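Coordinate-derived values only; no laboratory data. Source: prediction; values computed, not measured. Cβ atoms are built from the backbone, for glycine too; each structure is taken alone.
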Structure 1
Amino acid sequence: MKPNIVLFDTIHASGIDILKGFSNFSIAYGADRKRTLELCANANVIIIKSSIYIDRELIQASRKLNIVARAGTGIDNIDIDFLNERKIKLFTSNTGNSISAAEFTIMQILNLQRKTKETIQRVANNDFRRHLFEGYELFGKIIGIVGYGNVGKLVAERLKVFGCKLICYDPEMSKERLELEDNFKLTNQLEDLLKVADVITIHARLNKFNRHMFSKKEFNLMKPGVQIVNTARADLIDQEALVNAIKKNIVSHAALDVISPEMPSELPPEDHSYSNFLLKNDRIFITPHIGASTIEAQKRISLEISMKIRDYYEKRK
């Protein structure tokens, strides 16, 4: 019997072709909560990104579920403990988007240095006064990288080319692995990074221990005028504390690819009424969670997830 697979978020067509070849496949982009629960009732596999919450209610409603497949890396929108209790497998793609996320991060950092958002807005209003567009070089700047995993390491490699000084924080870094080289330091103490960084870029995974790891206390430790880039998870930052830090000029600007609640990435403007107070702040540059939105990354993720699902069912034959 063919498995029933429901796709709730877009993935590259290459993976969809694989899934259609061995399953009863259906697409449910933008389904509301009621419809999502209805579709999950008969699903053997559900494929998600970050718009659907796999919580206790949904898992209980999914009586035939074998697999939750996350087309990406973050699993903070999944109740892992209850999933394990129900013996439901979780498939992810751990490295498929790393290069794209790292390149996007470099772009965001450069956008903040060169005042890209303000420049585009002024030019659109026929203001071409170049002295208003003066920005900063990356050369010699101290960049704090929070989370030294797959993406963080790629970001560090790319920033070295610019002549930056790097301080990389990861709480799981053992004392034996801590390093101090010319223009490069690894630390397991966040305060070491906060006190010196000119730019802080976040690449940590969200868990129950690090929600709002950037709150009032952390912002007050930062150098005045620091810039923040977050391409990881929105809830790593206390958003109200960030806005207050901007008002106090502790943070000069921020580039956020993720905000909370998650933006409705599968719906056209006429089909939603999303709003967020961060969108109205001129010193915050917001993009709609597109760090991994490249053809190459989406193809790698789609193929990896689809083949994992196919291999699982082939082994059960």
Structure 2
Amino acid sequence: MALPQTYKVIKGDQNNQPLIQEILLPKPSQNQVLVKMEFTPINPIDLLTFKNFYGDREAIGLEGSGVVVAIGDNLKISHKVGDKVHVVGRGTFAQYILAKSEDISPILQDDLSFEDAASHYINPSTVYYMGMVAEQGGHKAAIHTASSSALGKMLIRYFKHKGIKLINIVRRDEVIEELKKEGADYVLNSTAPDFEERLKELAEKENATISFDAIGGDFTNKVLKAQPPKSSLYIYGFLEGNEIKNISIPELFKGKSISALYLVGYVEGLSVEEAQRIYKETHKLLPTVLYSKIIKIFPLEQIKEALDYYLENGSKGKILLKLN
């Protein structure tokens, strides 16, 4: 397969805006695989990367799908040219990516399209991680905020699959029926006048001793106060800013705890074998429990339009970039 000398990549500029650059195509070296990217999804973490939140806006995107086009030497995980693969790695907003051999894995299902294979890591692995934390802690019921998101709908299906009750929190009545069709046990509107009372009532009834919060700000304290004593709350997002405000100290004296749930940091600390095991387990469920609804696909050149569309419609499903 003849490869081009250059390729297009999306980076962030000094004004936190996307910039398309054309750079030289690298060759894979030790334990590296060159993948021609097909699709990558836009995720909340990508917006933060554009804003330099993580200190590196040169590498946007963390997941996608593509085809192996070249391999380096001494691969830890065997791959061959022509393999259709899932990709995990910083910089997937590009036509090509150099990835470590252990950061790509085969697309297991012959009928799984590149589009459906692209969103295989951020949401599925986060949901898997939440389920693992809940099971290891012996929790039988949980609370989840921002439940109308693509991840929220996936979590409903996965926790139903695992037999864990879930109290879901949304901000609009019109999404309640949609979540119930996904199998939601409970759905509460946080703007209702009796929301905090109802949340506490349900948390006590189901003994919801674990919660996952994507909102932050003042809302975290509302969830923490609703939970029974000796509960755990995990922050994994911050839709209301990057601070937790007005935490009630007496709640902490009831044995309650607040921790961060950060998927990338967790996966980076795993052995190659353990990470590969998780990928295989989640990938098997991509067509069913862990599927992602795709609502729009944009070509790479329309990255600005894609980001604008994502900001307005990101909760409805996945928005993809077609990279080649």
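Below is a table of values for the structure above.
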{"quantity": "Identity of the structure behind 1.7 (criterion: distance in nm of label points 7 Å out along Cα→Cβ at positions 95 and 151, calculated), options 1, 2", "calculated": "1"}
{"quantity": "Structure responsible for 20.4, 65, with Rg and Dmax of the Cα atoms in Å calculated and labels 1, 2 on offer", "calculated": "2"}
{"quantity": "Parent structure of the calculated result -0.50, -0.86, -1.01, given that log10 I(q)/I(0) by the Debye sum over Cα atoms at q = 0.10, 0.14, 0.16 Å⁻¹, for residues 39-206 alone is the read-out and 1, 2 the choices", "calculated": "2"}
